[in-house]
1. Of the structures labelled P, Q, one was used to calculate mean count of other Cβ atoms within 10 Å over residues 88-95, giving 20.6. Name it.
2. If Cα extents along the principal axes in Å, for residues 56-103 alone is calculated from each of P, Q, which structure is the one that comes out at 35, 22, 15?
3. Once percent of Cα pairs over 13 Å apart, for residues 24-63 alone is calculated for all of P, Q, which comes out largest?
4. Of structures P, Q, which gives 11.8 when mean count of other Cβ atoms within 10 Å over residues 80-87 is computed from the coordinates?
5. A value of -20000 was derived for helix-only ellipticity at 222 nm (-39500 (n - 2.57) for each DSSP H run of 4 or more, over all residues; to 500); which structure in P, Q was it taken from?
6. If Cα extents along the principal axes in Å is calculated from each of P, Q, which structure is the one that comes out at 60, 37, 33?
7. Taking relative contact order in percent (Cα under 8 Å, 6 or more apart) for each of P, Q, which is largest?
Structure P
Amino acid sequence: MPGSGKSAIGKATAKRLALSYADCDQAIERRAGCSIADFFAANGEQAFRDLESDMLATLVDDARSVIATGGGVVLRPANRELLRSRTCCVYLRASSELLWKRLRHDRRRPLLQVADPQARLRQMHAERAPLYEEIAHLVIDTDGLPFGRIVDDVVRGVSAEAGP
């Protein structure tokens, strides 16, 4: 979900595992030459999702790395299949209350620029949580955990999934 800590946890995890790190949203912005919000405004959500799917496929095909995806990447079945079959997918599960606390002042996220962003976030959480759980190899409940503990849990879980 947006605000779950994907970017910060992803960077720290990559460093601990001595892997490269890629942020799907940042890669999209570089390719598009503008912010995601500007791309959304100019081209709409469908065009953004097309670009996101293409970028995800590119990043998954690159060398072994930690990839922070956008929260809506799971909305397309092909993306879910790619994440499930070609990655060790980690779901940083956070309550909608915690996400709202983190995002309530954020003006960069196009899907939350609505009359009632808290209700929209709850709706997105209800829609996406089952999809995240469907594809995750590892689920980390983040509410109440300090940053370092979350990174430790991700590193330990990913290492266990990878095997000896």
Structure Q
Amino acid sequence: MSYWGRAPVMFWSVLAGTLFTLACTVTHNFLVFYGFRAMMGLTLTAYQAVGLSCIKDMFFFHEHARKIGIWVALFVLSPYLGPLLGNFIISGTNEWRPVFWMAFGTCCLDLVLIVVFLDETFYNREIPKEAQPDRGPRLMRVIGSWQIRNHNYFRPVLRFVEVLSLN
């Protein structure tokens, strides 16, 4: 996220997760299902991890605790709502595929919301306002091409390298 920005990580991870969810839904081979299910978990959890960075970028320090509390409540609630709704669907249909169709629909909704509303939240405060790069079209920031063109704007710092250099 520090290297590419928050918006492209959200967009590409949800896009990949949506495709992996669709693959899980339509496959008839358990080994293929198992592989896509693992990839689904890998890509869709990346999207969830971006939330704290966005909160840090968008809100003042004194607002962090409340915003993180709201984010954590939604984040912690999701593993309980999915199986709850899934069990109702399975008990009504006697089939597991509709649950994955529901998950696929949720991923598609997330993807549409990202494309329509999301913008890059990272703002390099070390650069004066006059020297900030032109923001350009929002969609270019969402897919990451703006970040590639303005790569010097992002300081790719690996936090563990900073910690190791302090010793």
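1. Values: P: 20.6; Q: 11.0.
Corresponding structure: P.
2. It was calculated from structure P.
3. Values: P: 47; Q: 62.
With respect to percent of Cα pairs over 13 Å apart, for residues 24-63 alone, the highest-scoring structure among P, Q is Q.
4. Details: P: 15.6; Q: 11.8.
Of the options listed, only Q reproduces it.
5. Values: P: -20000; Q: -24000.
Source structure: P.
6. Values: P: 48, 34, 25; Q: 60, 37, 33.
Computing Cα extents along the principal axes in Å on every structure in P, Q gives 60, 37, 33 only for Q.
7. Values: P: 30; Q: 38.
Top value of relative contact order in percent (Cα under 8 Å, 6 or more apart), among P, Q, belongs to structure Q.
The numbers here are math on the coordinates, done by the rules we state, and not lab data. On a predicted model such as this, the values are computed, not experimentally measured, just so you know. Cβ atoms are built from the backbone, for glycine too; each structure is taken alone.
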